[in-house]
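There are structures below to look over.
Derivation of every value follows stated rules applied to the coordinates shown; laboratory data play no part. The shown structure was predicted, so the numbers you read here are calculated from the model rather than taken from an experiment. Cβ atoms are built from the backbone, for glycine too; each structure is taken alone.
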Structure P
Amino acid sequence: MSKPSRDLAPLPAIGLRASRSRTITEDDIDLFAHVSTDKNPIHIDERYAALTPFGGRVAHGIMVASMISAVLGNDLPGHGSIYLGQTLKFLAPVRIGDTITVTVEVISLREDKHIVTLRTDCTNQEGALVLTGE
């Protein structure tokens, strides 16, 4: 178990980046639907979803966005970070079997408050941007 420290880590450099990837599974979507109680059939019912403009099930957008938290808490800025806010733009659907890469990049620093602002991008296995924010 990690020990918390009252000393703040040094601020990362502007331009520093970190990434993590994960392949989205049917179980991921079903578990997220259960935990979030978002049972929209576009996410959990293949027959229903097939009749929509998406042509099949899609992952919850906020589930994909939650992958950003893993990068923030583990990699950049890292352990001890507090997630203060996020803007999001959902640009393309994420489907079962898609491999999503979350990349965060330090774009500004507020040294007096020890606040880091990051650009957050999520791309699929084809390099298409599916979600962006800051």
Structure Q
Amino acid sequence: MVDVDYGCDIDSSLEVDPLTGDFKIVEGLDNAAQAVKNRLETKLDELLILGYENYGNQSFEEQGNTDIDTAIGHIEIYTRDASLEEPLVKDLININISFENNSIHGELLIKLTNGEIIPTSFDINEEE
């Protein structure tokens, strides 16, 4: 496998380190998983005004769809498309979509460009 620097970012939990007062950071493979999760939990083109074209996930359109089998099929396609837009992702190995209380939950197994395989998940909740 090729050694890849996955960088670091602020942890999406936004927890603060009690010793330093700084936001906790995420790095390495955890940062790669968080990058995919962030993309999948963002509506497609929601960040367009910030210059991020084609960033996000179209799965939000399936909220409220009463045909669960069709919705899951669409979400799998949208999730695959969005995941493959992430520069570190080579392939989506496995995807499992479920619904609970008007929320969408996805469990993924992703193959990165260097061949490493990592799990990640995402949640899309109905807006209040």
Structure R
Amino acid sequence: MKNVNYSRCGLVIHPDVPWLGASPDGLIYDPMECPPFGLVEIKCPNVKNDVDCKYLQMQHGTATLQRRHAYYWQVQGQLLITGLQWCDFVVCAQEDVLVQRLHLDPEVTGVIREKADYYYYYVNIYMQNYLSLKPQH
């Protein structure tokens, strides 16, 4: 484990995109990292070892978060919204603790932003208009 400072955090709204928000498990200050501020996301599955987690894969003898899993996309969304560059993804199994530092993935955050904008500008507005229609007699 590293010697880092942890601070709780609540809902964070993107300053330029107010329809995007996230609530990471906390903020981390790591003086050895550049930039020194990042996020932490903690998962506590009910499994004995971290290798039993379905969202982890073995890569070069180390358990890592699968890029296609929703947790990876959750972390990337949090990085997009907060404007931070990295997140410590922590898995606390019954006998193991895994800490993986994930960095901002511009390819994934671009997809997230595109889909969120599409939903906000098109689907959400369409549904508001649809639901506001008066029944015709």
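Quick check on the output: 32, 16, 12 is semi-axes √(5λ) of the Cα gyration tensor in Å, derived from one of P, Q, R. Which one produced it?
The read-out comes from structure P.
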_By the measure distance in nm of label points 7 Å out along Cα→Cβ at positions 12 and 84, tell me the structure among P, Q, R with the highest figure._
Q
*Upon calculation of log10 I(q)/I(0) by the Debye sum over Cα atoms at q = 0.18, 0.21, 0.34 Å⁻¹, for residues 28-67 alone from the atomic coordinates, which of the structures P, Q, R produces -0.57, -0.69, -1.02?*
Q
